[in-house]
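Take a look at the structures below.
We did not get these values from a lab; they are worked out from the coordinates using the rules stated. Fair warning: this is a prediction, and the values are worked out from it, not measured in the lab. Cβ atoms are built from the backbone, for glycine too; each structure is taken alone.
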Structure I
Amino acid sequence: MVKSFKVAVPKFGNEKEDAALEELLKEYFPVKYELVDPTLDERELEAKGFAMVLRFIHTRGMVAKAILDYDLSQMANAIASVAMVQGEAQLKTIPAEEPIYKFYIKHLEYGNLFLGNKWDADRTWQAALTNHLQLMRMDLKY
């Protein structure tokens, strides 16, 4: 599904972080994408030919799960998250009150979100993006 569309990836606006973002995308995101101005709204992205946009949420883990409409009934003081370690998915726990990054892909026309099949949030945006992209590749088998 994602492979056939051009995905907008908003820049951070910081040269060092944008370079790190580009490196992670080159390594783990084998689809057509373009780094874009983060101030462009979704209508402008659609007008430029993008079908999807890579987004993230950065807040406390329990708040992120609530905002993204995950089941909170199983949550206690910590959240289980899947992290990629040397290409292998491993379970780790992060305190529910700790700030995390969670990436997802949004379809611009319909507003659908691809959150992934596993909670893959992490403490840094680099780890969270790596988790999300590697797990997405595993799920979509590419």
Structure II
Amino acid sequence: LGAWTSTHYAWVGCPDFPTCLGSWWPAHLEFGRAFTLWDRLGVDYQGGTLPLHARAAIYLLHRLGAGIVLVTILAWCLALFMSCRHLGVRIWSLLVILLTLLQVAIGVMLASAGMPRWLADSHTVGAALLLGATSLLVYALWTPASARS
């Protein structure tokens, strides 16, 4: 969802935070248009070609998805950190928690600061780091206990 948000310049659809277009759920969101896979390209795709309410739909779903991911990852990693004795799992759980909180903080700063490029790039790098750390956490969980020592 983050890549879809980025490639469609969806932040333009919700330039304010925490609301979107001055509302918690703006009227006339164009979900069908927002997620059309085979949309025509404009003469110049730089800046996107979707109408404002389609971009707002993408961006709102990105925010909603981020909230769901935040709650899920925090609950999962806190449970792992508290219940698992394996040091590797505990370290990766803590790192995933920290990276998730950092991603949310960068996302809020992005929405509040008008999308400066360096901050948007930081959000992309943070997503890659979070994916890597989560993958290594899952690997640590799947490694048999006899191989962990």
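Work out which structure the value 49 belongs to, where percent of Cα pairs over 22 Å apart was derived from one of I, II.
On the way: I: 38; II: 49.
Considering all the candidates, the number was obtained from II.
0.4 is what came out when distance in nm of label points 7 Å out along Cα→Cβ at positions 77 and 133 was calculated for one structure; which of I, II is it?
II
Taking distance in nm of label points 7 Å out along Cα→Cβ at positions 53 and 125 from the coordinates of each of I, II, which one would give 3.9?
Values: I: 1.4; II: 3.9.
Considering all the candidates, the number was obtained from II.
5.6 is what came out when distance in nm of label points 7 Å out along Cα→Cβ at positions 21 and 85 was calculated for one structure; which of I, II is it? Don't skip to the end; give the middle numbers.
On the way: I: 2.9; II: 5.6.
Computed on structure II.
When helix-only ellipticity at 222 nm (-39500 (n - 2.57) for each DSSP H run of 4 or more, over all residues; to 500) is computed for each of I, II, which one produces -9000?
On the way: I: -9000; II: -22000.
Attributed to the structure labelled I.
Hey, distance in nm of label points 7 Å out along Cα→Cβ at positions 69 and 93 derived from one of I, II reads 2.9; which structure? Can you show the working numbers first?
Details: I: 2.9; II: 2.2.
Answer for the origin of the read-out: I.
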